[in-house]
1. When mean count of other Cβ atoms within 10 Å over residues 148-155 is compared over structures 1, 2, which one is greatest?
2. For structures 1, 2, which has the highest computed value of mean count of other Cβ atoms within 10 Å over residues 28-35?
3. Computing FRET efficiency 1/(1 + (r/R0)^6) of positions 124 and 188 (r between Cβ atoms, R0 = 35 Å, to 0.05) for each of 1, 2, which one ends up highest?
4. As an exercise: mean count of other Cβ atoms within 10 Å over residues 44-51, calculated from one structure in 1, 2, equals 12.8. Which structure is it?
5. Where is mean projected area of the Cα convex hull in nm², for residues 92-155 alone largest, in which of 1, 2?
Structure 1
């Protein structure tokens with residue numbers, strides 16, 4: 001299994017120095033990938049977590065230019081809040097400039113108020129359809145095709161698109177989400193499924209849905225990845241996290257491996273450079289070293 005870092009791009013207190021320290025440490029420890037989180041204009045009720053957040057694609061471009069061995073992933077971009085063609089250009093450019101290191105993690109989001117703040121309230125009820133069309137549009141543009149594209153939200157016939165991604169139309173697209181439509185969408189359309197805020201028991205119930213959707217259209221089962229919060233404290237908080245003694249943490253990582261997961265991306269809830277580095281080094285030393 002590969003390991004990665006959810007970069008400390010949020011919440012309040014996040015800094016360029018903390019992000020840079022996390023990426024440098026991930027590369028030094030041999031972790032494969034760094035990931036960014038996406039929100040743009042949340043309401044006050046979500047401000048504690050997402051009120052201050054560095055933009056996902058721009059941050060990856062900055063990190064990708066500084067660290068040439070790291071893969072770059074989005075966990076995940078809320079696609080329907082954006083123009084799909086502009087996103088295709090941004091992601092293709094990042095993949096071309098980074099030499100084919102991008103993983104495009106995408107989802108439909110959950111925050112209707114954020115959609116409204118971005119002037120896209122009408123798109124929220126149809127965000128699933130928009131995302132599905134976006135995947136087809138990206139594959140079309142990234143393949144280098146000059147054939148017309150005509151669908152529900154996008155229609156163009158006279159166009160030129162470049163640069164192409166270094167990975168071409170094979171640039172990995174992974175889909176996140178927990179609702180059954182999202183799981184079926186991952187099976188039908190994506191290269192991978194990206195879980196969040198869920199442990200092995202919960203995800204085990206999702207895998208048959210993803211697999212059945214893939215088999216129904218003659219596709220292989222998407223590979224599995226997850227973003228997971230790591231908590232060294234003894235305090236009990238809401239939501240799933242890897243916590244406890246080092247041996248208990250290692251056992252939890254093994255449970256993901258037993259389900260067939262290819263990648264785990266760890267978030268540590270720290271923002272200052274010193275605390276980010278200390279948490280990562282401790283987790284590598286006390287937990288991951290025993291699994292290598």
Structure 2
């Protein structure tokens with residue numbers, strides 16, 4: 001089923017996973033085990049991302065095959081950076097052959113420490129251009145990225161909304177936000193986008209804080225703000241991973257419970273390839289499923 005059709009039926013719970021680093025989990029048995037465990041939550045779909053500049057793209061397609069073999073719906077990420085139309089057509093063919101119906105069209109990031117003379121932008125410079133190209137294929141449901149606290153390259157919140165409007169005009173039928181830790185920022189995004197006539201469903205992207213040092217790096221890269229409550233937890237448990245994990249699970253569960261009660265279209269959990277922790281989050285916010293629907 002297409003995700004845009006699924007969203008017409010009620011609130012969704014979904015997960016994101018990523019390919020293991022090169023040289024690790026060569027046969028993908030580890031990620032298969034993780035996905036099998038996550039399947040106990042009966043997610044509405046599972047998205048598969050990959051590294052900047054297309055790193056690990058082929059393994060992401062292999063993981064999409066695993067998700068489908070486990071009878072879960074797949075959302076495959078596709079980035080504009082570094083790709084030609086011909087290359088994107090090849091990827092779309094491979095995804096079609098695998099049975100993938102849903103694409104998340106993204107601009108993508110330029111690889112860190114890349115040579116200054118390398119031309120990263122080929123046939124696509126923006127996510128909207130990629131979405132338009134995918135739309136002409138006809139068979140895919142297309143999602144796009146949104147930013148509760150603004151994209152790092154954006155000049156204003158209004159400009160972010162205009163980019164969302166442009167993506168919608170190019171075929172994007174739902175959005176997933178980058179991680180955020182302040183629910184009010186997400187609710188303000190809903191208000192601004194709705195007022196601007198962007199009516200596509202927006203799913204809340206939630207990243208659990210499981211290790212203080214790891215999340216510090218992610219916060220630095222993403223530029224998202226850290227509320228005082230979470231800042232206090234990060235300081236308190238900087239060197240206590242067990243306590244940070246328990247507190248982080250609670251924090252994510254509180255975020256999700258509050259958003260769910262307000263009727264958000266859906267919650268998309270960035271799992272960091274963790275299963276037990278994600279299932280515990282859903283248990284704590286009384287959103288356990290299982291057994292199929």
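Just so it is clear, none of the values below were taken in a lab; they were calculated from the coordinates. What you see is a predicted model, and the numbers here were worked out from it, not measured in a lab. Cβ atoms are built from the backbone, for glycine too; each structure is taken alone.
1. 2
2. 1
3. Across 1, 2, FRET efficiency 1/(1 + (r/R0)^6) of positions 124 and 188 (r between Cβ atoms, R0 = 35 Å, to 0.05) peaks for 1.
4. Source structure for this number: 1.
5. Between 1, 2, the highest calculated value is found for 2.
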